[in-house]
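Below you'll find a set of structures to go through.
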Structure 1
Amino acid sequence: MADRVRVAMVTGGGSGIGRAVSLALAEDGFSVVIAGRRGTLLEETAQLASTARDRVLPVVADVTQPDSVKSLFARTKETFGRLDVLFNNAGVTAPAMPLEEITFEQWNAVVDTNLTGAFLCTQEALKLMKSQEPRGGRIINNGSISAYSPRPNSAPYTATKHAVLGLTKATSLDGRNFDVACGQIDIGNAATEMTEGLARGAQQPSGAVLPEPRIDVHHVARAVLYMAKLPLDANVQYMTVMATRMPFIGRG
């Protein structure tokens, strides 16, 4: 593996965690496919790679659409010949509200991206990783602390992240005999656009609204990079990276 450039794909790579991870991978020598729905943001991420720009491929893709996902992986194979690491990062959330007030459309939007999107990308990654030479690769799922402990009024997000944990386990088992490793990183309050509201104040199980601490997103990027660089005979099954003082342990 040291004799060739490894290839990684990051979904939701145009901003936030996806952007930070894409840049960390590129700076470490990976060729990186950056996928997302907003082409302008993907190009911005690619330009930030500076000296590694020639190893970064931005691809507009919608992980909720099977044909778009198939095209994304075909483009990856055509350009780089293989895939060594998939970071299933694309994710959305719904407005905080009581479970009984969530609309069908809001529920579906979260499920389609967070769960179905990860499933579709995992399917295509497994097909490619099982057929390439040398065989195998690694899939890293962006879970969440909500994969274990919910926030108030977050049923769609919580349900999908619990499901991603199940997908991680199933992928680990089904990929084991084909040299495909799968692990999950559960992130608590990375400082991105998605968590800006938490810094201003988030509802706690007690009903109080309190600001929550956040951590620099580059801590997350370094953690994903560590997972990505492991040899295939070693795996981080689960990793939690979080703000030390954020409510998690005992937050229910």
Structure 2
Amino acid sequence: MARIACGLEYDGGRFAGWQRQTTGTPTVQAAVEAALSRVADCAVEVTCAGRTDAGVHATLQVCHFDAPVERSEKAWVMGANTALPADVALRWARPVPASFHARYSAEARRYRYVILEGWDRPALWRQRAAWQHAKLDIAAMQRAGEHLLGEHDFSSFRSAACQARHAWRRLDSVVVERRGRAVIIDVAGNAFLHNMVRIIAGVLMAIGRGERSPTWVGELLAARDRTRSGMTAPPRGLYFVGPQYPRAFGLPEPEPPQWPGVPG
């Protein structure tokens, strides 16, 4: 039985997140498994690199499954895309060693948070970005983000429902930049807690509005208390850009940070 890794993208707007649910609520995992099972003509179960919440998008989610039948890479992709809804698409499929695991083999993960500034409410981007009335101070946001770099206890940056055994995580980069009327927050690290990126985005937005100083981030890390930190930013602005794997697996790299495009 061959193990297959596949990369996919999706608009999470109408889904209750990645993970399959027993209630019949639409999820990305359920849609992908149904499509691959149709290609295989038998049941297929997939494991992903990082589960996303309701309303969160992915530009490169990676999952793996043990193929019960032999199919070509093209057959897996084309066949699945025929059966998938329009807001989910497989981009590639590759055979990988049995040792590959979509979640545990990942060395790092990247996320992007998109914020649109301005008094005029966006329509086309209403489910693709957060909306912020005031113009944000991105220099202050960048200074604040640098406090997060390295390995820390991120207890102040995880939801109360987080089931991780501990809150220690490593952040490798936090980059805040403006592109036209959009403010982009790019974050990369070894792993992330439940709602961690959205809480980081909410904290940085409060600093960008001048409600807090950049040093507040250091205080939150030291407090290790979720009740001390700011709001959780809405899910619609969050994109899972993709996982990073050892080159030996030969899998495609996550897209460059300027993708997906944002309005100018």
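All of the numbers you see were taken from the coordinates with simple rules; none came from a lab. Note that the structure is predicted; figures quoted are calculated from it, not measured. Cβ atoms are built from the backbone, for glycine too; each structure is taken alone.
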Identity of the structure behind -6000 (criterion: helix-only ellipticity at 222 nm (-39500 (n - 2.57) for each DSSP H run of 4 or more, over all residues; to 500), calculated), options 1, 2: 2
Among 1, 2, structure where log10 I(q)/I(0) by the Debye sum over Cα atoms at q = 0.10, 0.15, 0.16 Å⁻¹ as derived comes to -0.45, -1.03, -1.17: 1
Structures 1, 2, by relative contact order in percent (Cα under 8 Å, 6 or more apart): label with the highest value: 2
Given 1.3 for distance in nm of label points 7 Å out along Cα→Cβ at positions 157 and 189, calculated: source structure among 1, 2: 1
FRET efficiency 1/(1 + (r/R0)^6) of positions 77 and 133 (r between Cβ atoms, R0 = 30 Å, to 0.05) from the coordinates reads 1.00; which among 1, 2: 1
